[in-house]
Every structure is written in structure tokens, then in C-alpha cells.
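Structures incoming, each one as C-alpha cells.
Read-outs throughout are calculated quantities, based only on the coordinates presented, and are distinct from any laboratory measurement. These figures come from a predicted structure and were not determined experimentally. Cβ atoms are built from the backbone, for glycine too; each structure is taken alone.
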Structure 1
Amino acid sequence: MDSFESILKKYWGYDSFRGIQRDIIESISSGHDTLGLMPTGGGKSVTFQVPALAMEGVCIVITPLVALMKDQVAHLRKQYITAAAIHSDMQHSDVVRVLENAVLGGLKILYISPERLSSELFFAKIRHMKVSFICVDEAHCISQWGYDFRPSYLQIAEIRKMVPDVPVLALTATATPEVVDDIQERLQFKEKNVFRMSFERKNLAYIVRYATDKEDQLIHILKNVKGSAIVYARSRQRTKDVADILNKAGLQATYFHAGLDGSEKDKRQEEWQSDNVRIIVATNAFGMGIDKPDVRIVIHIDCPDSIEAYFQEAGRAGRDGNKSYAVLLYNNHDATKLKKRITDTFPPKEYVRKVYDCLSYFYQIAVGSGYNATFEFNPLKFCKAYGLFPIQVESALKILDRAGYIQYSDEQDNQARVMFTLERDELYRLRGNSLEEDSVIVALLRTYSGMFNDYVYIDEAYLAQETGLSMPSVYSILKGLCEKHILSFIPQKKASYVKYTQRRENSEHISIPYDIYDDLRNRMSKRIDAMINYFMTDNICRSSQLLHYFGEERQDTCGQCDVCLSRKKQSNEDIEIAAEEILQLLSDCQPHDIKEIYNCESPIDILEYVLHDLISQGRIIHDDGLISIKS
């Protein structure tokens, strides 16, 4: 057994690698810049964690997924692997401690969010680190031609200049051929080097279903396909509304979106992951980095903007290799709604210039002034003042950001902060506080340090947990202690910010380059056309359509999507015989392994078609690989 396999066996318990894992590991370990294309559930983490342990130095993993960072660091530490993470929830002193540890050789894997790469502190520390290689997770985010471009990823090229001899491993589960080339160019690969794993998911049946009443169809599907489920919805409010509808129908559901506070997100995610709640209704903020292998069905009640987004979200079903379903519900309004997203995301250039003018009036910035000025931005107040709509205004600000006129930070979550205004000895001599006030003070002192010298970020939800009080009570007590001049309390606040990166221009001189407006608009239009074409095409295998989009061709069809199943319809007599055989098999009213239907005499394709039809009718229940007659 070689060193890579021995590490795999020791820490993960596997005897051998699968797919292209070993090829990627050998490539990056040999010092070659490497791009790995692996579908969701393909085992990406092994491709950087194994070589990180085998090579000298620290592996820097760049990922936008804070939940993934925390989860993987916790798992690695349980196995006595030295790992740490740097993200926006941390205090400055903790960031310094982690970076110093990496400089001194105390870490093997360091996770960092792309936004933290541009800090002067990180720039200063990385020069002194022994870096084995840099791993870029969700690498498609570096490409403007991709569906999820993030400007912060462009900082990675700057990091490469500081450690020029360190190879880069880029990993993604969604990339068209054009994006594959762009990733390698933007990450400054010394030579092209791509390893591809087939994106085909043989255990995943892609189903597209027309639904006049989507909510009714959603309930019908979830009642007939058992097991853990994700339902993707377009907006935050819609996740709550759909979850309410499901709960009223007797289906246990919760909802998840980016607007929830951190502790509430963790709580709902844990309820779902531990199967205390069967269904989670979520925006696209949910799912990346969530390792739950037994999701049996993913349903999109609203259509995503792109094939890439759909493929990644649908791919969260069936990561354990067992039969699962990805269902997309659509109706006559969906194509129109998708087309409207193009004009919402790229409003006319004159509208963008109008927003720039209104912004200057709003903050009273004269022509020629305003350079480096930063303002808190209240979108509702701004839109009300000038009769504008929030969605288009936000898009216009992002375009002005890309054009270099402003920096727009969308709804940054500023954590609550506390600093004691009394000295420690004075605090201990205090009398007259309520029991609840004392319990909050004690919880603060036990949990946080440095509060007598400076403001410290706190988590009100954690304090509520520690004291047994509700979050509103903790907030009220902190406000009361502030009024008593025992401490200074700055409440948590979600806020957006606008910073002028140039002096204010006359709007007629505002230049919006082709590559940051027209080109991106055209590419978004093509992605949306591809999405519409996917759900409107009913004569080409769904799996074949998806694979073709990502530059992969298949010679056969999947045999299990809605298109393939419709082709399998034979004579009524053949269908009736197969149905009789299946119902006879299940006549003992006991659960049977789904594979037992293959023992019937009818052809397999007809048996599979009839089985799916009986499940959709609600006559048969499918639950985690077992089928039974509905009682």
C-alpha cells in the first residue's frame, strides 16, 4: 500500500480511491496545476485532504462555504488532523492566532473564504508560510462566463504571485467547456491540465412535470416518494409559504434562506440532517457543502436561472448511490418569468445612469467630489425617495460596481458587539442586578475575552442557549445593562454599503463597457434559453440533455427520466400484465426490495415504466429502496 492509500485507509477507512481521485492527487502532488471536474458527491474533499497530509507544509483551501469550512474542520480535528478556518464570523485576535499557527507549521489544512484573501494581514503572513499547494473549491466562481461569478475570487491570482512556485488545485462540479478554459486562464495555470469525471448520475432519475397547480403537485409527489427531501423555491418569502402549505398537508417541513440569523440556520439544518424534519424548503443559499447522502428527492417548484444551478442543486439527491429523483415543476408562466430576470439583472444603461445620479443626490455628492466616501445604503428609503424598484436598483448598483465607479456591499451582517465600561473589580462589586442580568453577564465572561479593553463580537443566540433565556430577552437585558452604563452594546445589524471609488462623474460620461454589460447579458440570456429549452423539450432524454450542455456525450439514454419512460409505453396488454405481476409480488402487504421486480417475467423496461406509474398514482409507496402497496 503506497502513502496515499495508507493515508486514505488510516483517516477515511477506504481501501482504494474511486473515479479520478487518484489521478488528481498524483498530479497536484507532482507540482502540476490541476483542474478536477467532479459531480456533486464525487468525493472532491479527498482529492485535496489526502495530498495535504502527504505533502510538507500547509494546504490553503479557498471556499465560499462557511458551513463547509466549519464542518470539515470539525471532522478533521476529530481525526487529530491539524486544521483551522478563517471566515467573517471570527474576531481579529483569533484570525491572527490561526495565521501565526500556520506560519509556525502548526497546521496541515487552512480553510479561508475568498473575501479574506485581500486583507493586508493575510498578505503579510502568507509570505512566511510553507505552503504545499492552494486548493480552489467551487472554482467556477472565478469565471465571469459562469453562472455564479464572485469578484473576490479574482484575488487568488494575486496570491499566486506571492507564492509563485506553489501549484493550484481547482475543483468544480459545474463547468461548461468555455468555463473550463477560463478557470485555467484566470488561475494562471502554467499549462492546461484537466481531469474529468463523468457527470452522469445513474441512480438519479430526472423528471420534468407540467403542473397547473404546483403546490398541489408538490404535495402529491412528496406523499408518494418517501425519504428526506429538498424543495427549492425562488424567494425567501416563498420558502416560508411553501413550508406552511406542506405542514398543513401533514408533511413535516421547515424553511431556510440567507436572511435567517446564523444560529437559526444551524438549528434548521441540523433538524433536517438528523431527520427530525423530513423536508427543507430553501432558496439556493442552501445545500453547498451540506453532506447528507440519503436525500431521496430534490424538487424545484420554481425554475433556476441556469442548467448549472439546476444540475448542482438536483445533484444533492442520492449521493449514497441509491435510487433518487430530481423533479422540476413548470407551467405556462415559467418561461416568461425567466426572461424577465434578464431585464431585472441588466436594466437599460440609461436606467443605470439614472440610479448613479439619484445616488449622488441621495448623499449630496457634487460633481468632482466623493472619492473614497462610504455610506450606509437603505434600499427601501432610496427607492421610495426616487420612485424606483429595489430589484432593478440593486442590479444597477452591481453594474456600477463592475464598471469601477462604486463598491456596493450587499446586506453585510454586522454582528452584535459588547465592551464592558466598568473595570473587572467594579463589576464584581455590583449589587441590585436581576438574576437574568447576572446570568447574561456570567455567560459573557465565560464565553468571551478582551471585553474590558475593546469591543468583542458576540452571538446573542449562543448567549440565549447558555442562559436558558429567549433571544428577545437577551437583547432586552443587554440594552438594559447598556442603559445602566455597565457595558456598551452595539446591536446586530444587517446593512448595505456604497463606497465611491472615483470622484462623481456627470452621468452622461458614465461608461459601461461591453464585457461587463452586453457580453454578460448575452451569456445570461443563453443560459436562460438553455434552461427553458430543457424543460420544454420532451423528446430527448433528460440526462443526455444535461450531459451535452457540459460537453459530454452519451451513446445511450438513461431509461429512467420522464422522456425515456414515456417512450417505453407498450401496448395496454403488456402494461396490464406487468402491473399484475408487480401487484402480485406485493400482495403479501410486506415491503419488498425494489430490485425484486426484475424477477418478474415482463421485460425490464416495461416493469420500470409500470412501477414508476404505480408510484405516481399513489398505489405503491417507494421508501428508501423498498416498495409496498399503499394501505
Structure 2
Amino acid sequence: MQIKIDGRWFKDQHGRTLHLRGVNLGGSSKVPYTPDGATWNPAGFFDHRNVSFVGRPFPLEEADEHFTRLKKWGLTFLRFLVTWEAIEHAGPGLYDEEYLDYLYAIVKKAADYDIHLFVDPHQDVWSRFSGGDGAPGWTFEAVGMDITKFNAAGAAFTQQENGDPYPRMAWPSNYSKFACATMFTLFFAGNDFAPLLKVDGVPVQEFLQSHFCKTLSQLAMRLKDLPNVIGYDSLNEPNQGYIGYPDVNMIPSRISARGPSPTIYQGILLASGYPQEVSVNQLLSILLGKGRTAQLNEQGISIWLEGHDPIWKAHGVWDVDSRGKPILLNGDYFNNVDGREVDFGRDYFTAFIERYRKSILSAHPNAMIFVSPPPGETIYGKFTPVFPVDQGYVYSPHFYDGFTLHLQRYLPWIGVDAHQGNIRFSLGRNRVRRNFAHQINRLLVTAEKDFGGVPTVIGEVGIPMNLNKKAAYRSDDFAKQIMAMDDTIQALEANLVNFTIWNYTADNTNARGDQWNDEDLSIFSRDQQKGTNDIHNGGRALEAVVRPYALKTPGEPLRMSYDLHTHSFEFEFRLDPQLDMPAELFVSDYVYPAGYTVEAPFGSIETDPESQRLYYYPDLEISTHKIQINA
């Protein structure tokens, strides 16, 4: 099957509208396979150049099993995770050829199952060494930072060094800490905010962006001839760092900050060895504006390598007085360039995406570029990206039910919308569901406004499986997970939007989740397998995940809905009379083990139980067609 862009839709080679549905593969691809890089395991953490990601998302010998399962579940579109570190961990310009060969073999195997994908160069809070994943450890060293000092200095909060119990959803707090925020500032805007900083004579922004783009181009050159690779995501969930903040006494990315949360200026001083008393942020303290404080870096540890000056001191943000005390010199340093207020989207993000697009297309012509924007709750200030139309872009934002994700509890009667720093609540289940659909529709409006109307793929969407302190793992009752997932997918279906669920992790365990920062969102786990050979064995919340949907439509989809309780599915579309082709629907025998009935008064039906396909041949004289499937 060919996949092409036609306005806001994906189309196949016959012109039928496609609905793409699948998973992120996989959650543990963020960490090395050898040695075991799971974030709960501190062994060898700082030996960052001697690692291998061969085996992520799973060993090649397991590929047939996992791809068979995904195809059986109707999840045939992948957001395929790699990291910058996985390819270029050994040092600048040193690419892991064994890993690139392995990726080629895995992706080629996916093609055998008619599984298409786009590559996601994943990151969270910049790197494993600043509490997430993504960039190699040497990126910090190149700008003068000692990664072994981050945790002690309060420049990052890592599970590897803090151990168990790791606070729930603590990793996003690193967006507000020095190591992550500074690296993003240098990556996107080093030319403006750190012009004195050069790496081997190369301006720091150029050094970082060129290595990132060249690394992904290496992968694109390997995959360019595989027809199931349709494109490449941009940098996952990028962050503005300090760019655009008018006062360094603010806490950056404040909504995502949890625990000890330094202001920009406090983070700068902590990194240079000055102890600071900082606010401790929790959700209620953010809402009420009150909270307790904590002392950080009481030992006065500096993260700067010998011979390297603190970056923001060298650029005049601060200095020390005659008594050796730090003094602030330029509190709005990150908000203005040459007298002009900066706009992260217009001035930096758009330019990076354009550079990345050209780099990828030089290696893989005609590839689509999926644009992953900053998460709405982390954006501060101006963000107005405007992209040229007809450039092969796809909009790829993310959506989560914030309450369920952060509290790891299912509360169907309350929802939260944290858009551009403003928190709004919805009360009542029907209002919550409508609000979910509204939030997703807002993303579609952005695709129209900023890109001139392009397809949208919700690149990440999902729910924690470890709800209510992992109660389901003890009772084997996933009813709450099923309801939570159904609420989310109903909102996606109401908007007829393509999506890839976060996530499918082949080595997920009940004890350690997705092997990264105690997250546990995988729809599969070996620990849920019950000793049978049933391909569905090991699935989580499948009753909500596996559901009928329209794969290919000879016209414009108008409405699609599925009732989890009655197993009633309805699909309505407006026929393009020029397309004498059937509609093709995925209808799973998992949902209908005893068979199903079809009501379709204006066409004829054929079914293929082996492929779980229903083919609807519409009467070309009828404009609007409706198909209903019942158990």
C-alpha cells in the first residue's frame, strides 16, 4: 500500500482515504539494551560511550511474534522510536553501524506484515543524564558540563541516582532544571544567547543541530528504500529551555515542575556551586501559589569541568561581586535579541524544523516530516510557528488525559486541560469526554492554521496501566484501564484522527513497567501472559484498544463510533463517485468471536475472516453511506 498526503487526509494509491492506527514501538527503546540501561539500574550509568541499543525495541528473533500480534490487533502503523544517543553514543561523528544494520532488519521485517511506520527521534528532558533520554552524554561534555555532578548540584533529578521509590511522574520536573533547560536553549538559540560558546571552533548551536541532523540522516539513508517507511518525526516534545522568559526569577515549565523547582536564576547558581533554597512544587501548590521550600546543593558542588567557565556568567547574565557573592546583571536576558522580543516558534522552532526537513530529504527524498510541537503545558510566551504549505509536513502532537496520567488514578468525572499554562477543569463524565474531544479538535485547528491544512497523527496517546497502585496486576481486573482507554479513543474517533498509542513495550514488567522512570503505559506485558499460545495473551485493556475501524474509505469519512459495551460500530462516509473501490474495514475476531451482523442498505458486503477485513462495495448512485456492525 502506498501512503500519500492529500490535504488533511492520507490517501492510498487508489485515492481512498486512510485511517492510520497503531502504537509507539517501544517504550524501552529510550535506554540501552547492553548493558541493561533501565533507569532503575544505576550500574554503569556514566559509561555513556560504551553502550548498545541493538535489541530495542526487541531482539530480531522476537520480531515475528510481536508484529503478528500487532497486526492481529489492527495496529498496523508505528511511531518507531530511536534516540540520537543510540546511533551516535560513542562520540561526535561515530555512528553505531551494528545498530543501524539492526534497525534496517527490524523495519524490513515489519514490511512483511504490511506494517507502515514513521521514525521518531525520541527525547525527554534532553538526555538520560538529565533525567530522560535522547541526546548522547558527550553533548554535555562538549559545552563544559560534568554529568556526574548533576544530581548532587540540583541540575537534574535522575532515577539512577535517587533510587526507589521514584516519585510518581517526577521526570518532567527536569524541564525546569539547569542541565535540560540550558541544553535546549543552546540547541535552538545558541547563536543569539551564547554566541561566545564554540565547540572545536564551531558555534554551539551549529555543533548541536548539525550532529543531530547528520545522525538522523544516517538512519534515513539506511531506510530510504524500504517502502513501509513513510517519514520521520522531528525531535520529540521539544522544549524552549529559557528562551522567551522575561524574568530569570521565574520557574520555567512551571506546570510540569514537581518537587524542588528552582527559578532560572537559582538553577544557574546551583550549577556553579551556590546553595539555594527553592520552592517545592506540587499540583496544589501551583494552583494555590503556596508551598514549602527545600535546600539544594548544600555541598556547593559545581557541574563545570576544569577549564570551562559557567556559560551564562560568560554571557553577562550574572557575575560575582568583590566579596565573591553572585549578583544578577541581566534579568530579562532570554527574552530579547537586538531589542526585539523573541518568539520561540517563529524565531527558532520553525527554522530548526526546516533545517531538519532538508537534511532528511537529502537522504530520503519524498519522506514526510512529522512535526512534534512542544507540549502545550510547557509552552511559555510567544509560540507562533508558520510553515510553508505543500512541503510534505504532517502535524504530530500528543494528547493525554492529564489527571489519569499524573495521578495514576481513573477519575471519570474530572478532567483537566492545561493549555499554554492555563489550567481548566471539567466536571461530570459527559463534560469530560466532550472536553477531551475539544482538546483534540484544537490540535486539528492548529494543523489548519499553522500548516495550511495537513494530516494530523496524534503521535502519543494512552493511559497508565499501573492505576491505583497496580491493583489490576493483583486482581487481573483491568476494568478501569479499559474505561480510561475507551474515553480517550472515543475522543479520537469523534475527530476521525489518526493516532499511535503510547506504547507497546516488549520487555514491560509489572514490577518495572516500561523500564524508564517507572512509567507503565504498555498495552502488552509478558507478566499478563497466562501460559497459553493465544496471540492476544499478554494484552492489557484490549477490550478498548482492539475495536473496529475504517481502514480505507472511497470518499470522505463523516462519522465513526464504537460502543464498548454493546460492540455496536457505526461508520458513515460521503462517497467519491470517481472511486469505484470498496471501503475496507478492520473487524476483529477478538471483538466478535461468535461473528457479527452488518447493516448496509446501499451496498454489498464481503468478508475475509482470516485477514479480519470487511469490504463494502457502495452503490455509486448514493452519496452518503452508513455501515453498522453488531454482535
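I have -13000 for helix-only ellipticity at 222 nm (-39500 (n - 2.57) for each DSSP H run of 4 or more, over all residues; to 500), calculated from one of the structures 1, 2. Which structure is it? Before the final figure, lay out the partial values.
Details: 1: -13000; 2: -8000.
Traced to structure 1.
Out of 1, 2, which has the highest value for distance in nm of label points 7 Å out along Cα→Cβ at positions 311 and 615?
Structure 2 comes out on top.
For the read-out mean count of other Cβ atoms within 10 Å over residues 71-78, a value of 15.2 was computed from one structure; give its label from 1, 2.
Attributed to the structure labelled 1.
If Cα extents along the principal axes in Å, for residues 543-622 alone is computed to be 47, 27, 23, which of 1, 2 is the source?
Structure 1 accounts for this read-out.
Out of 1, 2, choose the structure whose coordinates give distance in nm of label points 7 Å out along Cα→Cβ at positions 159 and 503 equal to 1.0 when calculated.
That value comes from structure 2.
Can you say which of 1, 2 returns 1.36 when Rg/Rh (Cα atoms, Kirkwood Rh), for residues 495-582 alone is computed?
Source structure for this number: 1.
Ranked on distance in nm of label points 7 Å out along Cα→Cβ at positions 39 and 519, which label among 1, 2 comes first with the largest value?
Working: 1: 3.2; 2: 0.7.
Structure 1 comes out on top.
I have 2.4 for distance in nm of label points 7 Å out along Cα→Cβ at positions 119 and 143, calculated from one of the structures 1, 2. Which structure is it?
Working through the options, I get structure 2.
One of 1, 2 was used to compute Cα extents along the principal axes in Å, and the answer was 86, 62, 56. Which one was it?
Working: 1: 86, 62, 56; 2: 87, 51, 45.
Label of the originating structure: 1.
One of 1, 2 was used to compute distance in nm of label points 7 Å out along Cα→Cβ at positions 47 and 551, and the result was 4.7. Which label is that?
Working: 1: 1.4; 2: 4.7.
This value belongs to structure 2.
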